[in-house]
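Just so it is clear, none of the values below were taken in a lab; they were calculated from the coordinates. Just so you know, these numbers come straight off a predicted model, no measurement behind them. Cβ atoms are built from the backbone, for glycine too; each structure is taken alone.
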Structure P
Amino acid sequence: MQQNINITTHDHQRLSRLVAGYGRRAPAAASGSETLAELLDAGRIVPPQDIPGDVVTMNSQVLYQDLETGELREARVVYPEDADPAAGHISVLSPVGAALLGLAAGDETVLPLPHGRSACIHICKVVWQPEANGEYAL
């Protein structure tokens, strides 16, 4: 169900450094970075000015729907230090954050959830994307 994922060169460089740094930390942090490392290896790297405006990049605000419950959620994919789940700021090292990165409006994917569960989600729209607004350094 996972579509082709697009990652900006800037996001790829910064996230690769992040993954390398987490590889030397606690096992829980390392497992989150392993998921992100797989995503970075599989993704298509695109110059930031060429990334389509409907693709989830770092600091993008995305609206997605749980296909089982119909529930709509909005989240911003952020770096771990900016994570604030109560405000909808989801770390890229979390299962949800890693799963959203690089997907486009209309894509569907399976999110791993706690306790071995999963949820199938549909990306409804990218509400805000830095690159679409000329902001390439976020």
Structure Q
Amino acid sequence: MSGIRLNQVTLAAKDMAASVLFYENLGLIKIVDSAPRYVRFEFPPHGEAHDPATLSLHQVNDTWMPSDDAPLIYFELDDIDSFIRKHNLKPLTPPRTQSYLWREADIIDPSGNLIRLYQAGKNRRHPPWRIKTVP
């Protein structure tokens, strides 16, 4: 196996129990439980393609606060509106279609990490303005 791949993203958790509950409510599957220090999740299988990337939470102390330049994590969905209703989420703003053709809404986890829910369909990798490459 060669090439670069995403293994995991690790987010800070001020309240591990609340953070674990939040991500389990979104449908993530806990695969490592070393709480309160560390917890790791897989994303649920989706069709034939299953992304092996994972999401981890790492306990931080009470003085940690997310900054405006903290990472922005994107979670892709087939139907953002149904997902928000199903999980009783309160996005910062209602889902809206952006100029780049992705439908998006932002939520905040219990530790203040910004999560962008998005629905892009074919525009995820193949927008109308994609550069044509030689096969």
**Message:** Of the structures labelled P, Q, one was used to calculate Cα Rg over 2.2 N^0.38 Å, giving 0.97. Name it.
**Reply:** P
**Among P, Q, structure where relative contact order in percent (Cα under 8 Å, 6 or more apart) as derived comes to 29** = P
**Request:** Please state which of the structures P, Q yields 1.01 when Rg/Rh (Cα atoms, Kirkwood Rh), for residues 22-93 alone is computed from it.
**Result:** P
**Complete:** Comparing FRET efficiency 1/(1 + (r/R0)^6) of positions 70 and 86 (r between Cβ atoms, R0 = 30 Å, to 0.05) across structures P, Q, the largest value goes to P
**Asked** Among the shown structures P, Q, from which was the value -8000 of helix-only ellipticity at 222 nm (-39500 (n - 2.57) for each DSSP H run of 4 or more, over all residues; to 500) calculated?
**Response** P
